[in-house]
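**Q** Each structure below appears as structure tokens.
Values quoted throughout were computed directly from the atomic coordinates according to the rules given, and no laboratory measurement underlies them. Model, not experiment: these values are computed from the prediction. Cβ atoms are built from the backbone, for glycine too; each structure is taken alone.
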Structure P
Amino acid sequence: MARVALQNVTKVFEGKVTAVDDATLDVKDTEFMVIVGPSGCGKTTTLRMIAGLEEITNGTVSIGDTVVNDIPPKDRDIAMVFQNYALYPHMTVFQNMAFALKLRRYPKAEIKKRVQETAHLLGIEELLLRKPKALSGGQRQRVAVGRAIVRNPKAFLFDEPLSNLDAKLRVTTRAELKSLHHRLQTTSIYVTHDQAEAMTLGDRICVMYEGIIQQVAPPLEVYDRPVNKFVAGFMGTPPMNFFAGRVEFKDSEACFVTEADSVRLPRRMGPLLEAYRGAEMVLGIRPEDISTDMFEGQTECVLPATVNVIEPLGDRLEVYLTTQDGQKFIASTDPHADMRIEQTVRMYLDIENFHIFEPGDTGKNIALAG
């Protein structure tokens with residue numbers, strides 16, 4: 001077990017393509033850190049630089065107290081679980097799990113003991129004599145994790161290990177991984193494009209976009225207090241709604257004004273938005289903060305809209321709507337709400353959960369200062 005630290009790490013590929021740009025990240029000893037972002041954001045390249053599978057252009061990677069830039073992968077004392085599991089097809093499960101220990105010349109008795117203990121931990125004892133082709137996707141994933149655990153490394157690196165599993169198995173395996181980390185307490189760095197995996201697995205989440213780390217924080221902080229528009233839109237299903245408009249003041253109260261509508265902003269935002277008076281901005285609000293009923297303890301804040309699509313999901317309705325000036329948004333509301341397609345409705349907004357962003361993909365969240 002060890003701390004893993006990246007300091008100003010950059011990776012530039014041939015052709016001068018910058019995959020990772022000046023990344024600094026401190027993963028604490030025993031922490032489960034999830035790196036999340038869309039395809040091509042640099043998350044897997046970051047993981048491969050930690051593993052030593054990708055050369056670093058600038059900066060340093062440390063594992064424990066040692067800078068490992070010039071240390072080969074096999075000597076970094078890390079274990080990696082790949083997306084395709086990378087099991088040897090001609091070897092049994094036992095042989096796959098024992099292979100790294102045999103290379104390190106562990107005694108046979110020690111190898112057998114470690115493999116059997118790990119197999120018991122993962123519930124795969126009955127699979128030890130099978131070969132990978134005789135295993136299901138979920139079983140192969142457990143074997144790949146077992147091969148990593150048996151080495152007792154300083155850190156685990158996971159590269160989208162659940163992406164090949166079906167939806168139901170992905171959910172159950174995700175819970176097993178979290179339980180396993182709780183028992184082993186080993187430093188883990190997990191890469192995924194799935195924000196649900198990030199929210200449920202991570203002690204902290206590192207959100208990346210276009211090679212740059214956008215925010216590092218615990219899951220709920222990333223969800224409730226996104227630092228910019230990209231993080232706000234990426235984290236959450238359905239994603240946060242964004243409305244284009246401008247900030248104006250009416251009777252000393254800050255308001256957000258679109259072509260057809262105007263909504264009052266919380267009083268705490270007034271001083272923060274003085275410098276943006278008349279400026280084009282973006283209002284963000286999550287679908288669960290839009291309802292067919294007024295929010296308790298608030299004065300009326302209504303957005304008239306037309307219903308386009310209704311999706312009943314059992315515990316809620318996801319309703320797709322369009323405002324009077326053509327801006328589209330989603331509400332996640334009461335499953336028993338009486339709504340129909342093409343109906344004009346009054347949707348109530350929870351103004352205490354408004355976010356105001358500067359324009360642009362990574363526009364700053366002005367509301368955080370309050």
Structure Q
Amino acid sequence: MFRNVKLVLLCAMFLTVFSLSSYSKDAGKSSSADLKSDEEYIDVSLKKEIEAAINRGLRYLRYNMDEDGSWSGHPGVTAIVLKAFVSSPNKYNESDGPFIKKPVQYLIKLQKPDGAIYDKDLPNYVTANAVCALVALENPKYSEIISKAQNYIVDAQLDEKEGYTSEDKFYGGIGYGSTERPDLSNLQTALEALKETGLSADSEAWKRAVTFLQRCQNRSESNDQQWAGNDGGFVYLPGDSKAGGTKSYGSMTYAGLKSFLYANVDKNDPRVQAAYSWIKKHYTIDENPGMGNQGLYYAYNTFAKALLAYGEPYLTDSKGVKRNWRKDLAEKLISIQNSDGYWMNENNRWWESDKNLATAYAIIALEYCLKK
């Protein structure tokens with residue numbers, strides 16, 4: 001009897017040890033798999049460097065906020081800076097203190113009865129950026145504000161209600177709001193805001209946007225404008241490029257790729273593939289392709305968002321080199337960060353000599369490098 005009990009106990013001990021050993025091996029395998037997944041695009045050491053660079057930049061911004069809760073005295077810059085804070089790995093929110101509470105209230109107080117959020121100028125641009133920041137806070141008390149702003153952005157799109165038809169080259173576009181001509185830069189920001197606010201994929205706003213996007217792309221198969229070339233890149237607005245003539249350039253091609261994807265165009269669509277091919281052919285993180293250092297930080301910001309939306313961690317450049325775009329971009333931004341934590345473009349075009357704006361752009365780009 002005793003021997004039988006002893007035998008049972010020994011068997012039980014063996015099974016327990018075997019189970020624990022198996023669990024340990026499986027756990028090790030799971031941990032290794034998870035580690036591989038975490039390090040697939042950004043290794044641990046670079047991830048730490050990215051987070052440290054983000055924190056240095058945010059600290060600079062925190063102590064350069066104006067007394068009224070704005071940055072650089074402009075709601076557009078303020079909205080982009082706020083988005084950098086709330087989208088950071090620390091996910092700052094109002095409970096963290098006045099450096100979040102004050103800019104949130106600053107922006108909210110600017111909302112007009114029609115839903116626009118702005119002070120004196122650039123209503124569409126400011127509203128779209130403000131919405132992106134407010135959505136990132138994930139605070140349900142802002143839902144009505146966000147909903148009204150979303151409706152404003154949709155209404156700002158040029159369509160039949162303003163007398164445009166699908167035959168007009170500006171149909172489906174959105175501009176700054178303080179001028180009458182739409183452009184791809186403002187449209188891509190507006191589409192990002194509509195995506196972030198959860199506008200239904202069935203909304204006609206997406207389809208109208210695609211009509212405008214096609215007319216900004218150098219792809220004659222889908223662009224019905226006579227000037228269209230065939231390199232697959234994008235210009236600022238139909239028939240007009242900031243790089244001169246109708247020449248494709250980096251930041252707008254990133255914006256075009258991102259916007260097609262946000263507007264529910266399939267990744268394998270020829271228009272998307274043409275844009276992606278242009279980006280691969282002109283791959284660089286040393287400049288805004290076709291523009292040099294003009295709009296460089298805007299380009300970094302849009303580059304990261306576009307390639308994340310495309311969903312491929314690597315791309316092959318014109319020299320046949322396989323590039324990890326996250327690693328390349330992160331290392332570049334870290335290498336050019338000032339010791340005080342800010343970034344700044346020596347070229348003042350599009351406000352990029354403003355340390356607050358350039359720093360926010362750089363931080364958001366780094367935050368996208370950490371996303372999967």
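**Q** Output the label of whichever structure in P, Q has the greatest value of distance in nm of label points 7 Å out along Cα→Cβ at positions 102 and 350. Walk me through the numbers before you get to the answer.
**A** Working: P: 5.6; Q: 2.9.
Result for distance in nm of label points 7 Å out along Cα→Cβ at positions 102 and 350 over P, Q: largest is P.
**Q** Of structures P, Q, which gives 25, 46, 25, 4, 0 when P(r) over Cα pairs in 20 Å bins from 0, in percent is computed from the coordinates? Spell out each step's value before the answer.
**A** On the way: P: 25, 46, 25, 4, 0; Q: 28, 53, 13, 6, 1.
The read-out comes from structure P.
**Q** Which of P, Q yields 0.95 for FRET efficiency 1/(1 + (r/R0)^6) of positions 54 and 294 (r between Cβ atoms, R0 = 41 Å, to 0.05), as computed?
**A** It was calculated from structure Q.
**Q** Quick check for you: by distance in nm of label points 7 Å out along Cα→Cβ at positions 94 and 198, which of P, Q is greatest?
**A** P
**Q** Can you tell which of P, Q yields -17500 when helix-only ellipticity at 222 nm (-39500 (n - 2.57) for each DSSP H run of 4 or more, over all residues; to 500) is derived from it?
**A** Working: P: -7000; Q: -17500.
Computed on structure Q.
**Q** For structures P, Q, which has the highest computed value of percent of Cα pairs over 27 Å apart, for residues 126-301 alone?
**A** Top value of percent of Cα pairs over 27 Å apart, for residues 126-301 alone, among P, Q, belongs to structure P.
**Q** Another question about this same structure. From which structure (P, Q) was FRET efficiency 1/(1 + (r/R0)^6) of positions 222 and 262 (r between Cβ atoms, R0 = 35 Å, to 0.05) calculated, if the value obtained is 1.00?
**A** Of the structures listed, the value fits Q.
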